[in-house]
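**Student:** Next up, some structures in structure tokens.
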Structure P
Amino acid sequence: MLNQYDDCLIFYTIQILFYKYIYMSNHFRNPFENLQLNRYPYSSDKTLRAWDAADEYLLNYLFTEKIDLSNMKILIFNDSFGALPLSLQQYNPTYVTDSLLSQIGTEKNRHLNHINSENIKFIDSLSNPNIYFDLLLIKVPKTLDFLQDYLVKIKPLLKDNCIIIVAGMIKTTPKSVWKILEKTLGKTSTSLAKKKARLIFVKLEEKVVNSSYPVIFIQENTNYAIYNHSNVFSKKSLDIGTRFLLENLPRYENVKSIIDLGCGNGIVGLNLAKTHPNATVTFIDESFMAIASAKLTIENNISSKHSHQFIVNDCLDKIEANSVDLIVCNPPFHQSHSVGIDIAMKMFKQAHKTLKSKGHFIVVANRHLPYSSQLKRIFGKVQKQNSNSKFNIYAMIKNN
């Protein structure tokens, strides 16, 4: 016979198992598909999933409201790892993202679930889909300028009776989202909150709003024009981390090849190209808009015949080992709304592999991030080149 202690033990065991199933399982069950979904890159935080309650809410709404999707042209904007396009794959949706990592994650999850590649069409954030849509499904992006800019661009391709549904978690959906939707598309109404998620419905109206992107700012104490598309970090002024890096940017002799890793608008690579005029600078970012911005920045500031390269890439994947003299990096510690250092760690490990012997690696990072010990483990020796109240600049040399 079970005693009170045994009852409590069973109760807490069930709670733990339930927690593991809900928060650590990669199974995403919804009315359209039962999927296995993983985050990409794979996160060390096992509580993070490849979908959220807003995805669940949106798919359940489409099903319970019996919206006939069979003859609809569906556009999905800003999905992260494939939860929406893979769930709706039988209806051949088009999905738009500015993130190569999201595209790779969706492709890996497509393979994992044995879904035909022809069932889903991917387009990047700067491409034109060239068809008209009956249904627009939006996950709220972190950068709201990006949301507004894309809505302005896509609006001419929305049919008059287009159904528009925006899904987001309450904590990452500020009131300004409603203002953007009403300014660009039309009147909004809102669902009840469920699991801290909410749906916003938009009734399309005739509104004329023009895109103001790309925008340009002039780098401080220079005449460099810095170009920025809407999803680029700190697009209207120089951010304080980059300013600190530029103030302490080292100059090396005999540098022929440089990588601006996580280049954003290309401002760091531009300054490196100016101080190392005989070097080829390669600009790498996982954002399509970042690479387009960096290309504009270089084209409008460097008139030399020297050739530079621009690559939308997952960190340093497919870059030749032992091939580069200098890599400079301001690594991200966010992926969409999630915080983590997994992307930065991949950058550090691949930088070591990509550098030539005696090649240099420069990193600027927020002081609170635990990068020093990680870099020391990879490079052996880490020099704190400079620091202030917010940032550290680390300098490493590849010695093996």
Structure Q
Amino acid sequence: MEKSCPRHGVFDLIVSRHPWYYKGLTEFYFNVMPDKMEQKRYYIYLSNRCNLNCPICLLEPNQGAAHDIALSQFREIIKKNKSSRFYLYGAESTLQEDLEQWIRLIKRYGNLVNMHTNGIKIADYEYLKRLKDCGLDYVSLQFDGFDDTIYKKLRGQGLIDLKMKALDNLSKLNISTGLNVTIAKGINEDKINEIIEFAISRHFIKDVSFATLSCLGAAGNEFSLDKLLMPDELIDLVERQSSSKINRKSIFLFQKLYYALLSIFKIRRCYNFQHIALIRSNNNGYIVFDTIFKLKNFEKYLDKYKVLVRKNRPLAAVYLLSRLFFNFISENFLAKLRCVPINILMPGQLRNPKIPARTLLVSFGTVCDFYKYDSQIGKYCGQGFCAMGKDKVVLTDSISDLTLFHDKLNCI
């Protein structure tokens, strides 16, 4: 990708070293995605406060850059956006004193409550239990590996004991959990498969999201292009570390199916996060999704959908869903039934898919920054933000129009 900026000049970066993969996915993605879709997922930036000062934080915590949101101000927002999804976010969401009331309010309007946290406070079992009793559904836990050397470099202090205690509490309370892993070159890029194997053996962990280090916030202070990783490189890493058990072709096939379903249900998701579903088997093993669903044979229907969708979107949706139904009932029906979120087919607010116990969703992505931002991809960003402006709560359409970019916004 070549980029030009009047302040910083011209530069380029490698987005992929596998032309067949990048060309195939980009052509499919931009062909099937609707031109316009409403933002339906908002991260609530509760507070700028944090109990850590991570050297790589993409935010700028503890500097008063953003005002806390009052629950009374947010109440009006959620009343006007009942069909949206809201996620508790912020520098550190557990520092919000009235967090239990936030959870109750969001649950009252039928939303799944997903809380993002560094895990320090939920290492306290009783505190986490109170949050669950209020209706907390899902916890996304910052987790970068199993060695305190990693945490000292990325988070400023050793945290592994607290992380493991938090995970133990999440397991005991059976709270669905996702691991958010920041991958930094030269620090923990060799731990990807180890983290996946760890997650596979723990059924309360529903997803693992690997995101590369981004040039934002504190991480931008000493960032250089030689530290930059793109999702394409993460896929190379997991392919090598898993001895090709997770491979690029499997991710390619699953991602095409994923894009097609996003297209049908008009769900915005970023191209820069690419996924694979792993199906847990006995003895803490797994098989990849395309093995049981035989996506290699199904790819021709996806390619036909790509052609049909530009001519007649409703007809194309009927065509693909019918082919998917026949795939579903053809063989291994019960095995398939146990590993997919069936309620994705439900309408409106009832469509709140939860990842089944047998399935682990793994994603490889990167957050937009000044180097990687692509406006064509950005318009499909699935992460709007709910933040406190000067005098009112505001909803942003994507991360690119949030104040994270400050005055540098005109350079992307």
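Each reported figure results from applying straightforward, stated rules to the coordinates on display, with no laboratory input. Since the model is a prediction, treat every value here as computed from it, not as a measurement. Cβ atoms are built from the backbone, for glycine too; each structure is taken alone.
**Student:** Rank structures P, Q by mean count of other Cβ atoms within 10 Å over residues 174-181 and report only the one at the top, that is, the highest.
**Tutor:** Max of mean count of other Cβ atoms within 10 Å over residues 174-181: Q.
**Student:** Suppose distance in nm of label points 7 Å out along Cα→Cβ at positions 78 and 278 works out to 3.4; of P, Q, which structure was it derived from? All intermediate terms of the calculation are to be shown ahead of the outcome.
**Tutor:** Working: P: 4.7; Q: 3.4.
Only structure Q yields this read-out.
**Student:** For which of P, Q does relative contact order in percent (Cα under 8 Å, 6 or more apart), calculated from the coordinates, equal 20?
**Tutor:** Traced to structure Q.
**Student:** Among the shown structures P, Q, from which was the value 20.8, 58 of Rg and Dmax of the Cα atoms in Å calculated?
**Tutor:** Derived from the structure labelled Q.
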